[in-house]
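Input: structures, listed below.
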Structure 1
Amino acid sequence: MHSTVAFCLGLMASLAQGAVFNKHAALEDCLAGSSTVVDEVGSDDYNRDITPFNKRVQFTPAAIAVPTSVEQIQSAVACGSKLKYKVTAKCGGHSYASLGLGGEDGHLIIELDRMNSVKLNTETNIATVESGARLGHLAAELSAQGNRAISHGTCPGVGISGHVLHGGFGMSSHSRGLALDWVIGLNLLLANGTLVHASATENKDIYWGLLGAGSNFGIVTSFELKTFEAPANVTWFVVNLPLKKNNSVAALEALEDYALNTMPAELNMRLYGTRQFTQLEGAYQGNKSDLESALAPLLNKTGGTLAASGTTTWIKSLEHFATMKLNQTYPYTQVQEDFYGKSLELKGLNGSAAKNFVDYWFDVAKKETAHWYIQLDLHGGKNSAVWKADPELTSYAHRDKLYILQFYITTSTTAEDGFKFVDGWASTTTAPLTASDWGMYFNYPDTNLNRTRAQQMYWGKNLAKLQQLKAELDPNELFYYPVSISPAKQPELV
C-alpha cells in the first residue's frame with residue numbers, strides 16, 4: 001500500500017516536472033519565433049541582468065527578453081500572455097525587493113535598459129524618453145541637448161520607469177516636485193497587446209493610475225517630460241548636528257516647524273544619521289550666502305554648524321551626490337548590497353512619536369553594531385513644490401506627508417536580527433499615530449509586507465480606485481508581483 005502511494009506520488013511529481021519543462025520549452029520556442037533577443041542562460045548579459053541590487057533577494061526568471069523596439073516588447077509580452085507566464089518589466093534593477101526580477105521565481109522579464117534614448121525638442125523643451133533610460137543618462141542628455149532638467153533621485157543607475165511611476169523623490173523635489181510631476185504623457189502596452197497614449201486629456205484614468213502605481217497596469221514604452229532650465233548655481237552642504245538623547249526631541253520639533261513654515265523653496269535637505277554621527281545634507285538652488293541665510297533660523301535652534309559646502313553647476317551638483325559616473329547606460333554593472341530597508345511617510349514627527357523614535361535611537365540603535373542608517377527627507381511644507389502640485393492629478397497617495405523616513409540595516413549574517421531592529425524602530429515610532437498620519441513609499445519597498453498590507457501602506461486612500469483600474473486593464477494579472485495591486489472583484493451576474 002505504502003509503496004503504491006509512493007509510486008503514485010512520484011509519478012505525479014514527474015508529470016508536474018514534465019509539464020513545467022514543456023511549458024518552458026514552449027516559451028523558448030515562442031520567443032525564438034518572435035523578433036525579440038533573449039539572454040542566453042549563463043552569458044555575460046544574462047548574469048548581469050539577473051544580478052539584484054539587494055543580494056538578499058535573488059530570483060530566477062523563466063526567461064529574459066531584451067527588446068530594442070516597441071514591437072519587440074509586444075511580441076515578448078504576447079508570448080508570456082499566451083503561455084500564462086507572469087510578465088515583469090525591468091529598467092534599472094534597483095528595487096529593494098527585486099521587483100524588477102518579478103519579486104519571485106519564474107517570471108518572464110522584459111529587460112528594457114537597451115531602450116534608453118533621450119530626445120529633447122528644443123522648441124517646446126519637451127523630452128521624449130524611452131522607458132529603459134537611467135536617471136544619470138537622462139540628466140546628462142537633457143543638460144547636453146539644451147541645459148534642461150527634471151527633478152529626480154540621486155543614484156545615476158536607477159531606472160527612470162520604476163522611479164518616475166511611483167513618485168520619484170530626490171535632492172531637488174522640494175524646489176521642483178516629484179519626478180512624476182514632470183510627466184505630461186506616456187505610451188503604454190496593455191495586457192491585451194494594444195498600445196495606448198495617456199495624458200491629462202487622453203485616457204485620463206490611466207494617466208492618473210500610472211503616475212503613482214505605474215508598474216501595475218502594463219509596460220510603459222516611453223515618456224514625454226516637460227523640463228525646466230537647469231539652475232546656474234547649486235550649493236551642496238553638510239551641517240553637523242550635536243544631537244543627544246536629551247535634546248533630540250526638541251531638535252526634531254524645531255526641524256518640523258522649520259520644514260512646515262520657514263524652509264524656502266530653493267532648499268532641499270534631509271537628516272542623515274548613523275551610530276556614529278548625525279547631520280543635515282542637501283542642495284540649495286542658489287549661492288552660499290543665500291544658503292547660510294536660509295539655514296540660520298534652524299541652526300540657531302538646533303546648535304547645528306555648517307561643516308562643508310560648495311557652489312557648482314547643476315550637473316556637478318548631481319555628480320556630487322552620485323556614487324558613480326553620472327551617465328550610466330548599457331552595459332551597467334550593478335553595485336550590490338545585502339540589506340533590509342523600510343520606509344515611513346509621515347505627516348510629522350513630534351510629541352510621543354518623536355520621543356519613541358529618539359528613545360529607540362539612543363537606547364537601542366546606538367548599541368547596534370551592524371551598519372545602519374536613517375534618512376529623513378523633507379518632502380513637504382508650505383513652500384514645497386510637492387505640496388503645491390495638484391494632488392488629484394496623480395495616484396501618488398502620500399503627497400500630504402511632510403517626511404519620507406527610511407530605515408536601513410545590512411543583513412549579511414543576521415537577517416532576522418536586522419528585520420527585528422528595523423521593524424521595531426518603525427513600529428514604536430508609529431504607535432501613537434492614527435492611520436491617516438502615515439504610510440509607506442513604494443520606491444523603498446519592504447520585503448516583509450504581505451500583499452494586503454503593502455497595498456494599504458503604499459496606496460492608501462487611492463487603493464479602491466486603483467484596484468478598479470486594475471480590473472479594467474489587467475483582470476487576469478499578467479503584470480503581477482507579490483505586492484502588486486489586486487484587481488477589484490467584479491459583481492456576479494444574477
Structure 2
Amino acid sequence: MTPSAIVILLLFLTFLWYLIYILTFGFRRSKHQGILPPGPTTLPIIGNLHMLGNFPYRSLQHLAKKYGPIMSIRLGFIPTIVVSSPKAAELFLKTHDSVFASRPTLEVCEYLSYGQKGMALTNYGPYWRQVRKLCTQQLLCPSKIESFSPLRREEVGLLVQSLKKAAKAGEVVDLSNKVGELVENIIYRMILGSQNDDLFDVKGIVKEIVSLIGSFNIGDYVPFLSPFDLQGLTKRAKRTRATADQLFEKIIGEHEQVAKSGQFQYHHHKDFVDVLLSLMNQPLNPNDKQAYMIDRTNVKAILVDMITGAFDTSSNAIVWSLAELLRHPRVMKHLQQELRTVIGMDQMVEENDLPRFRYLNMVVMESFRLHPAGSLLIPRESMQDNTIDGYYIPKKSRILTNTWAIGRDPNVWSDNVQQFYPERFINSNVDVLGHDFQLLPFGSGRRGCPGIQLGLTTVRLALANLVHRFNWDLPSDLLPEDVDMAETFGMAPSKAQHLLAVPTYRLETN
C-alpha cells in the first residue's frame with residue numbers, strides 16, 4: 001500500500017479519533033518548556049504524513065525553504081525534527097550528540113535486528129557501546145580491512161576479465177548488475193568467508209531487508225494501527241528473518257565445524273564470522289564485571305548490520321559515480337588523464353595507489369554530495385528534553401537529518417548546486433568522514449557509520465579500475481544528457497533504471 005493510499009484510509013478514520021487527538025496532544029503541548037521549531041500545520045491523527053510524497057527528502061527540502069533548517073513536523077503521533085543545514089546538523093550530531101544518540105524503536109527492525117541485538121538500529125546504552133567497540137576494533141579496524149586487500153583485488157580482477165570479454169564482443173554491459181555482483185562477492189567473502197551459496201538468494205535476502213528497513217510503516221507512526229499490519233510489512237519481516245536465520249545458522253555451523261577440526265590453516269584469513277564466534281560467550285569488556293556477552297543471536301544480528309550496511313551503499317555509490325561520469329565526458333577524460341599520469345597504461349590500480357589520486361577523490365565526494373548513501377540518515381531519537389538554538393526539542397522526538405537537502409544547499413555549494421562539478425573541492429578541506437557537516441553521506445558522531453573506510457576503499461578501487469581500464473560509450477547512440485538519473489526511494493536510494501554502457505579495453509597490456 002502506497003503512502004498516498006494510507007493517507008486516504010487514515011482520513012476516513014480522522015473523525016473517530018479526533019477526541020483522542022485533542023486529549024493527547026493538547027495536554028502535551030501545555031507542558032512544553034519552550035517554543036517548538038517552526039513547521040507546517042498538522043492534521044489530526046496523520047499530522048504531516050500527507051506532505052511526505054513519494055520522495056520525502058525532496059518534500060522536506062521544499063518545506064525547509066519556508067520553515068527553516070530546524071523544522072518541526074508531526075508524523076502521525078510522532079513529534080519529528082527535520083535538520084536541513086550544516087549548522088543545524090552540527091548542533092544535533094556533534095554539540096548535543098549525546099542527547100540524540102539513540103534510535104527509535106521500529107516494528108520491522110525489531111524482527112530484523114533480533115530484538116535490537118545488533119548495532120545500527122539498537123538503542124543507545126551500555127550494550128550498544130560495547131558492540132560498537134567490538135565492531136570497530138575487531139571487524140572494521142585498519143589492519144583487518146587491509147588483510148582483505150588481496151580478496152578485493154581478486155574480485156576486481158575477475159570483473160575486469162568479464163568486461164574484457166564483453167568489450168571484445170562489442171556487448172552492452174549492465175553495469176548496475178556487474179557492480180552489484182562485485183560488491184556482493186567482496187562483502188560475502190569478507191563477512192561470511194566463502195563464495196555465495198546457491199542454496200540461498202543472499203542478494204535477494206539483503207535487498208528485502210534493506211527494502212523493509214527503508215519502508216514507510218504506518219504502524220510506527222499511528223500505533224493503534226500497528227496490530228492490523230495494513231501494509232503486510234510485519235509479515236514480510238517475519239518471513240525474511242526466518243530465511244536469513246536459516247542462512248546464518250548454516251554458515252555459523254560450517255564455521256564451527258572448521259574450528260573444531262582445526263582446519264584454520266586452510267583459510268587465508270579469519271572472516272568476520274570467525275572473529276565473532278571466537279568472542280562468543282566472552283565478556284565484551286573483560287575489565288567490566290557487568291559487561292555483556294554476545295551469544296549466537298547477537299552474532300546473527302551483527303551480521304545483518306554488516307551485510308545490509310555494505311551491499312547497497314557501496315554498489316549504489318559506484319553506479320551513481322559511473323552514471324555521472326557518462327553524463328559528463330569532460331570529467332571522465334580528466335579522471336582518466338590523472339590515472340594515466342600517476343600509474344601509466346600498463347597496470348591496474350592497486351589499493352596503495354588510491355591516496356595518490358586527488359581528482360578521483362573529488363569525483364567520489366561530488367557523487368556523494370548529489371547522491372548520498374542515505375538521503376535521510378537513519379533516524380535518531382532524543383533521550384531527554386533539550387533546547388537547541390532557542391527551540392524546545394521534546395524527549396522521544398525523532399530526528400531526521402536531510403543529507404540530500406544539505407548537499408544541494410546553495411548557501412553552501414554556490415549557484416551551480418545541481419551540477420556535477422568535482423572541481424568545487426579543489427583547495428577544500430572537506431571530507432566525507434563526518435568532520436564536515438556540509439557533506440554527511442555516512443553520518444557523524446556516535447552513530448556515524450563505522451564502516452566508512454571499508455566502503456570508501458571498495459568504491460574508489462572499483463571505480464578507478466573501471467575508468468582506467470576501459471573507455472565507456474552509451475548504447476544505441478544515446479547522448480550523455482540522455483542518461484536517466486531518476487532514483488528509487490529507500491534506505492539507500494538507487495538508480496531507477498539500470499546503467500547500460502559499452503566497454504572498450506584501453507590498457508596496453510593484460
Structure 3
Amino acid sequence: MSQRQIIQVFEQYQKARIQFVQNVAEMASRPQNIETLHNSGVMQLLRPLLLDIVPTVQQTAALALGKLANHNDDLAEAVVKGDILPQLVYSLAEQNRFYKKAAAFVLRAVAKHSPELAQSVVDSGALEGLVICLEEFDPGVKEASAWAMGYIARHNGDLAQAVVDAGAVPLLVLCVQEPEISVKRIAASALSDIAKHSPELAQTVVDSGAIAHLSLLISNKDAKLKRQVFSALSQIAKHSVELAEMVVEAEIFPSVLNSLRDSDEYVKKNVATLIREIAKHTPELAQLIVNAGGVAAVVDYIGESRGNIRLPGVMTLGYVGALSENLAMAVITSKGVAQLAVTLSEEHEDHILAATAWALGQIGRHTPEHAKAVTTANVLPTLLQLYLKSDGSDDLQEKTKKALKNILTKCTYLPALEPLLHDAPPTILKHVVGQFSKVLPGDPKARRLFVTSGGLKKIQEILADPGSVLQEYVTTINNCYPEEIVKYYSPGYSDKLLERVEQYQPVS
C-alpha cells in the first residue's frame with residue numbers, strides 16, 4: 001500500500017469524524033431529535049472526541065454536548081455521570097479560544113438546570129478555569145465564561161459564594177466596562193445573580209466598584225443591557241438601607257425615571273422594581289423618590305402597563321404609602337389611589353389583585369382624610385367582592401381582609417360605609433358598624449341621614465352575639481335615637497302594629 005493510500009485512509013477518518021460531530025450538533029438543535037440521539041448512545045460517542053487531535057472535531061463535539069445538556073436535566077445529568085466535566089475543565093486552560101467558548105457553553109448548559117448540577121460543575125474545578133477565561137483577550141470567551149458563572153451563582157447563596165471565592169467579581173466588573181455590548185450584558189446579569197442572595201454577597205459586588213460602572217450604563221441605548229443593569233442595581237438595593245443608599249448616591253435619580261417610559265417592557269419592569277426596592281426601606285429614601293417625581297412617574301407607568309409588568313409599580317405605591325402620612329398623601333395627590341382603583345377593576349390574576357389591595361390598605365390606614373381619599377375612589381365594594389370570591393387564593397382573601405380593616409377603622413365618611421352594611425360578612429361588618437358607632441353620637445345630621453337611608457333599619461336586622469364587640473357597637477348606635485324610632489325599625493314591628501290594629505276596638 002502506498003503512502004498516499006495510507007494518508008487517504010486517515011483523511012477519510014478525519015472527514016467522517018468532522019461530519020459526525022457536525023451532524024450531531026445540527027440534530028441536537030431540534031428538540032424532536034434529542035431522545036433518539038440519547039438512546040443511540042451519543043454521549044459516549046462524543047466524549048472521546050473532546051480530546052480529538054483535530055481542533056474542529058473537539059470544538060464541534062463540545063458544542064453538540066452543550067446543546068444536548070441544555071435541553072433537559074436528564075441529559076445534563078448524563079454529561080456529569082459520563083465523566084465529561086473534567087475533560088472540559090482541563091480544556092479551559094489548555095485549548096484555543098474556540099474550544100474554550102464551547103467548553104464554557106457545556107458547563108453553563110449543565111449548571112442551569114438545578115443547584116445539584118451546578119454544584120457538580122463547581123466540584124469539577126470549573127470555576128478556576130472560568131475565572132481565567134474572564135481574563136482572555138477574546139470577548140466571546142469572556143462572555144461564555146461570565147454566562148456560566150451567572151448560571152452557577154443564580155441557584156443559591158452557597159454557589160454564589162463559591163463564584164465569589166474563585167475571584168470572579170472584580171473580573172466581572174471589568175467585563176461590564178468592556179466595549180462589546182454582549183459582554184457587558186452577561187457580566188451585569190452575572191453580578192445580579194450573585195448579589196440577589198444576601199446582603200453580604202451584594203456588599204462584595206459593591207466593594208468591587210460595580211455600582212459606579214453599572215449606573216453609567218443607565219442611559220445606554222441597548223434594551224437588553226439596560227434590563228440587566230437595572231436588575232443588578234435592584235438586587236443590590238433590596239437588602240438594606242445602606243446598600244440602597246449607595247445605589248442612590250450614584251445619582252441615578254431623576255434620570256432613571258426616563259426609563260419607565262422605555263419601549264422595552266422588561267426595562268420598564270426592572271426600573272419599577274429598582275424604585276420599589278429603594279422606596280421600601282425608609283421614609284427618607286421614599287421622600288427622595290417623591291421629590292424626584294418618582295411617584296407621579298410610577299402612577300403613569302401603572303396606567304400604561306398590564307399584568308405582571310404592573311406589579312412592581314403597584315407595590316412601590318404601597319411601600320411609599322405605608323411609611324408616613326405625608327408620603328401616603330403624596331401618593332393620593334399624584335392620583336395613585338385612582339390608578340390603583342383602575343388596576344383593581346382591570347386585573348384578574350389573584351396575586352396582582354392582592355398586591356393592589358395591600359397597597360390601598362397601606363395608603364388608607366393613616367387618618368380619616370386618607371381613608372376618605374381611598375373610599376371615594378369606590379374601592380370598598382370591589383375589595384369586599386374580592387374578599388368573598390369563592391375561588392380566590394388564601395393570599396387574596398388575607399390581603400383584602402386586612403386592607404378593608406385598615407381603611408374601615410379610619411373611615412369616618414359614612415356614605416362610603418353604608419353599602420357595606422348590606423353586603424359585608426360578620427368579620428368585616430363589625431368594623432363598619434364600629435365606625436358608625438363612633439361618628440353618629442356626635443353628628444346630628446349624620447344620624448338623620450342614617451335613618452332615611454335605611455341604615456338604622458339594617459342595624460336592627462344584625463344578629464349579634466350577646467356581649468360581643470358587635471353587640472356593643474349596635475347598642476351605642478341605638479342609644480343615639482329615641483326608643484320608639486329604634487322599635488319602629490326593628491324586625492317584626494310592623495306586624496305587631498297590624499296585630500294591634502286588628503285587636504283594636506273602635507270607640508262607639
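Given a computed value of 1.01 for Cα Rg over 2.2 N^0.38 Å, for residues 166-349 alone, which structure among 1, 2, 3 does it belong to?
Details: 1: 1.24; 2: 1.34; 3: 1.01.
Computed on structure 3.
Check the numbers for distance in nm of label points 7 Å out along Cα→Cβ at positions 110 and 438 across 1, 2, 3 and tell me which is largest.
By distance in nm of label points 7 Å out along Cα→Cβ at positions 110 and 438, the leading structure of 1, 2, 3 is 3.
Thinking of 1, 2, 3, which structure, once P(r) over Cα pairs in 10 Å bins from 0, in percent is computed, gives back 4, 18, 28, 26, 17, 6, 1, 0?
Details: 1: 4, 19, 29, 26, 14, 5, 2, 1, 0; 2: 4, 18, 28, 26, 17, 6, 1, 0; 3: 4, 16, 18, 17, 14, 11, 8, 6, 4, 2, 1, 0, 0, 0, 0.
This figure was derived from 2.
Using relative contact order in percent (Cα under 8 Å, 6 or more apart), single out the structure from 1, 2, 3 with the greatest value. It would help to have the intermediate numbers written out before the result.
Working: 1: 16; 2: 24; 3: 6.
Largest value of relative contact order in percent (Cα under 8 Å, 6 or more apart): 2.
I have -22500 for helix-only ellipticity at 222 nm (-39500 (n - 2.57) for each DSSP H run of 4 or more, over all residues; to 500), calculated from one of the structures 1, 2, 3. Which structure is it?
Numbers: 1: -11000; 2: -15500; 3: -22500.
Considering all the candidates, the number was obtained from 3.
Can you tell which of 1, 2, 3 yields 22.2, 65 when Rg and Dmax of the Cα atoms in Å, for residues 38-269 alone is derived from it? Can you show the working numbers first?
On the way: 1: 19.8, 62; 2: 22.2, 65; 3: 18.2, 59.
It was calculated from structure 2.
Coordinate-derived values only; no laboratory data. No experiment lies behind these values; they were computed from the predicted model shown. Cβ atoms are built from the backbone, for glycine too; each structure is taken alone.
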